[in-house]
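Please go over the structures that come below.
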Structure I
Amino acid sequence: MATKILIDARVIGGEAQGSSTYLKGLYNSVYNHYKTEYELFFAGYHYESMKEAFPFLQKNKFIQLKSTSKFRLFGFEFPDIIKRNRIDFAHFQYMTPFIKNCKFIVTTHDVLFNDFKQDFPKWYAFKRNFLFKTSLQKSDIRLTVSEYSKKQIALHYNLPEDSLHITPNAVKKEFFQPFSINETQNNIFKRYNVKNYLLYVSRIETRKNHQLLMDAFRSLNLAQKGYQLVFIGNDTLDSKKEVSKIHQMKTDFPSHFHWFSNVNDKTLLDFYRGAKLFVYPSKAEGFGIPPIEAVAAGVNTICSNVTAMKDFDFFEDNYFSPENLEELKLKIQQNLEYSNRQWEAYYMKELIKKRYSWEVSSNLLNHLIQKEIKKEALNFSSLNLNNTLKAVA
């Protein structure tokens, strides 16, 4: 009989972010490699979005959630769904139900609010620390996405490092496919009046450090040199200070600065492919998928060298400190002057294919689930043996 897994997939159909990319990549791979071993149920709000994310999904395996209140969801609705469907494992991100009536898998992508307290409201960190720690303590399988996040989660919640397992994000196959650079750039120009541009993809937050790139763009007089700057990302945290500065850029450079939000996957890939240079100045990431997506899409990329991005050692000379404006300016100048680095791009793309693979992550998840199943069977056998001995005695 197939093992039943419930996946909390509420993020599917909402803003494009790392947690939705993670679920899509991981469970498409789980299905492709282990479809006979697992019966997958997806809980969320939009069947059409879920079907788009998981093409194999049948309507009877989609569970329509009724509540948007986290208290009702985790206090009542999820435990009821688990009981009614006789779920064996339930996979959540960050937070698990208050009542445990099956084995829990939890993915904690990061706890950056503990390491960069100045970038998060105090209430934000306080609430999450309690909920995340409790969820990790209740979970049978604890996952995260990078070596950095693994160490910091273990440190802040006093957990053994070896109780956390890394299932890193990976890049979709479409990013590695060949394409026509001229055709892509022409399409972007026709649709958005954007050309010869530097690109940054990330939602708007203080820690994402958009300001450093805006300062570099101004200081290098890139608009006067014919370059444009494009930001793609949503303002999900209502970052008034950062948004105000972005609007000032739009005022100062009306034809050379662009900010797009709610961009679909196909358009995002086109923007990657058409960029002159991709810049990732973030100060803090639990993983940081945009720079490796950019490399996979064939874009010359420079990247911040801190937190989880330390793992991207293939950037070598294209690393920079997110605190150092002069270093960033130098890297931008060097890469705009010498943009044709085909051998380096090929080497990095092949390394990313090998290092960041959904197949590797799904294999690890399968191994951990099977290990839990065997442990449960062993415990059950031991219990039966003890009961038999007691009866004989």
Structure II
Amino acid sequence: MATLHFMPWCRIDKAYAIGEITILPIQRGDLRSGVGQSTVATIDKILSGYKDLEGRPVKNFAIVRYDDLDVLADITDEQFQIMQDCIQLACFAGLAKRAYFDSLGPYCNTDCFISYGQRYSGSQFTALSSRRRDGQASDMRQLAKVTLSMPVHISNAGSVTLDDALLSALAEFRKAADSDEWARWQNAIACFNQANTDNETVRHQVEWVLMCSALEHILDAKSEAKDVARRFADVILPREPVQIKNSKRRSTSWTNPEEHLRFEWMREFYRIRGDFAHGKLVTRQPSSWNVLEHLVLAAIAFPLVVRRLLEDAGHYSLTERDMAEINCFERLADEQFLADPSDQRHSGDSIWSRLISEETMSLIMGKAVADLESQGFFHELDEDNGTGKSATPIEDVTE
């Protein structure tokens, strides 16, 4: 009996190793995957019922291999649970890599990582199982007649790319952290993943509560808006903070003009969560950001918090892009960022991309100046006395 673990809707761009598993990109009938001709034929049979929106068997998908076992090997329940935990990390690394406000940039959602484990004995029948509130239901079907169609919200996602550096850092931290700390991180990442399915059947109130839970857990905060906001503001430290007295956004609930905008955003986001968590579908609390603005900001903020905490733990180095996003977060929150720029130049041109581009250039220039200073360049200019010529007499040089 063979068992295949696969993600039929995950058009992953290359192979990724995460802890005890490897995710392999597979193209139907392609022997270059290195799994052998007979295995490819078996995989093609198992995947024959998974169709794209036009009713054709999916061409590109991913299979999951545990350690160095054969891709069709049976695994224990414990190994299966480890596999699912590692897939959660891969999912998060994909979500953290998303490009916002850019239809041509990398983008995926949590449901791209839906995984299945299917037994195959060579017969013409397969067992389909599904959850019930009171347990599980199972049904035998003829393999050739089974059809499972790719959901629309997954078909709109493109090739899946994972953040390699982030993935490696999470794998290292998973080994180094104690069990309680890692359990807290697992909870946070799982909540974030569940909040980013793009599935229309998931209400934004549910996504909101899950996002807040993710931030509360990862920050190890109390279940209080002020504590979550303070911890968030202490982790996300921009180069030039925006105080609310200088911000464009306004709220009657903001009482301290010296407070920073990132603190007030997080406090408002978590405070409204209380209404949704207690069954209210509509909040009457004052809000300076609309629903979509709040959820986009949270989707950007959580991976930044994870990166910063991993850096503090010694497992990650912030990239130039990470630093630019941290420095721009408050400025983004202060803009009507869902709207296109009035002088939009191309489809990928957005307020977010402009902020990132400007900040990246500023960081590059700052690094260049710092490098020149370390080499004594500006000291030499000072000695020129503003003449552009060496202050050392020519005769001294010739000697």
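Annotations for the structure displayed:
- For the structures shown (I, II), FRET efficiency 1/(1 + (r/R0)^6) of positions 133 and 213 (r between Cβ atoms, R0 = 30 Å, to 0.05) is largest in II.
- Between structures I, II, the calculation of FRET efficiency 1/(1 + (r/R0)^6) of positions 85 and 117 (r between Cβ atoms, R0 = 30 Å, to 0.05) yields its largest number for II.
- Label whose coordinates, when distance in nm of label points 7 Å out along Cα→Cβ at positions 29 and 309 is calculated, return 4.7 (choices I, II): II
- Of the structures I, II, the one that 3.6 was derived from, the read-out being distance in nm of label points 7 Å out along Cα→Cβ at positions 325 and 349: I
- Structure (I, II) behind the derived value 156 of volume of the Cα convex hull per residue in Å³: I
FYI, it's all coordinate maths here, none of it is from the lab. Please read these numbers as outputs of a predicted model, since none were measured by experiment. Cβ atoms are built from the backbone, for glycine too; each structure is taken alone.
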